[in-house]
Structure I
Amino acid sequence: MLIQIHNTTPDDIPAIFALYEEAIHYQKQVGNNYWLGFEVALIEKEISENRHFKILLDGKIGSTFMITLDDKLIWKGSQGDPAVYIHRIATAQASRGNDLVKHIIEWAKTYAQQHHLSFIRMDTGSGNDRLIYYYVRCGFTIIDTNTTVAYTPELPAHYENGVFTLLEMVV
């Protein structure tokens, strides 16, 4: 199977939102930490800034994620560190089992090296132990399991009242 990572385009937005809806449905089935949906304008902004990506499996979108190089609202004490932050990984049920997170990590390592970044970081809802320990098995270290976020409208709604686990990988 050919797996490729490319920037998302505006034409991909319906497929991306279908992935988000599928992910939210799955999140609700397996626990009480789930996304509350996203605004189209947010995704359009990320696409225009070349920070939103799709993973193609034999040419078909099977997963998506976005990155940022600044995450001061979530990683409050680590803003001086050169890092790429991965957010909002959503994988189609039909694409599970292809180690797509590992492909994202390899992509992020290359990205970090090309941009002289020292860390790959991500967060997820605390209490989602299955997902947290999957990330640990992929090479991440748990930094904090009790992070709260001073919510602003810049963030997706699920950050408003949640507690999050921060994970980090040294590049």
Structure II
Amino acid sequence: MSETIPVDSGLTDAARSRIAPLLGRIPSGVFILIAGIPDDELTGMLASWVQQASFEPPQVTFAVNKTRYLNDWLRIGANVTLNQVIKGDATLFRHFGKGFDRGADAFVGVETTTGATGLPLLKAALGALECRVCGQLEAGDHVIYLADVLDAHGFRDPAEHEVFVHLRKNGFSY
């Protein structure tokens, strides 16, 4: 797992102790972010800081810790898929939550299909969004990416499944 880059926020310990429980209770969906270069090197990671950012054009944001090598691939124009995890599905959560070393096959034992961008889509997910990175912003120990949504693929009926929502006990750690 990646180390966190220390950032001095200037907050007192008392302020941090007041902020932590409330900040951690901001709900976020759980997704598997897939990026890389098709037919070369691909990986997936658990991403819980994903939000819709725009109606028209449809856009999303996602955050990636600065220590992750995945940032090397997430340039303007890079394609990604965001695979939405179903509530109660610990398989995808555990498989991708552990993280993968560069060069490791992140998809062993996971059923996939290939999207129009050439990236894998996870069949165990509720569905997948195919996206293209169109912007980024440095944010403390993370980079926030803005991506245009190019297409979507449903693997389950959204009316019959709840999505996995993450609430943290502490707003200063995963």
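When relative contact order in percent (Cα under 8 Å, 6 or more apart) is calculated for each of the structures I, II, which structure yields the highest value? Walk me through the numbers on the way to the answer.
On the way: I: 21; II: 31.
The maximum falls on structure II.
From which structure (I, II) was distance in nm of label points 7 Å out along Cα→Cβ at positions 80 and 104 calculated, if the value obtained is 2.0? Before the final figure, lay out each step's value.
Details: I: 3.0; II: 2.0.
Structure II accounts for this read-out.
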Note: mean count of other Cβ atoms within 10 Å over residues 48-55 at 15.0, derived from one of structures I, II, originates from structure II
Answer label among I, II for the case where semi-axes √(5λ) of the Cα gyration tensor in Å, calculated from the coordinates, equals 22, 19, 17:
I
One of I, II was used to calculate helix-only ellipticity at 222 nm (-39500 (n - 2.57) for each DSSP H run of 4 or more, over all residues; to 500), giving -9500; which?
I
To test your reading of the models, identify which of I, II gives 0.97 for Rg/Rh (Cα atoms, Kirkwood Rh), for residues 24-111 alone when calculated.
I
When mean count of other Cβ atoms within 10 Å over residues 32-39 is calculated for each of the structures I, II, which structure yields the highest value?
II
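Name the one structure among I, II that FRET efficiency 1/(1 + (r/R0)^6) of positions 56 and 128 (r between Cβ atoms, R0 = 30 Å, to 0.05) of 0.90 was derived from.
Details: I: 0.65; II: 0.90.
Among I, II, the structure yielding 0.90 for FRET efficiency 1/(1 + (r/R0)^6) of positions 56 and 128 (r between Cβ atoms, R0 = 30 Å, to 0.05) is II.
Read-outs: derived from the displayed coordinates by stated rules, not from any lab. Small disclaimer: the values here were computed from a predicted structure and weren't measured. Cβ atoms are built from the backbone, for glycine too; each structure is taken alone.
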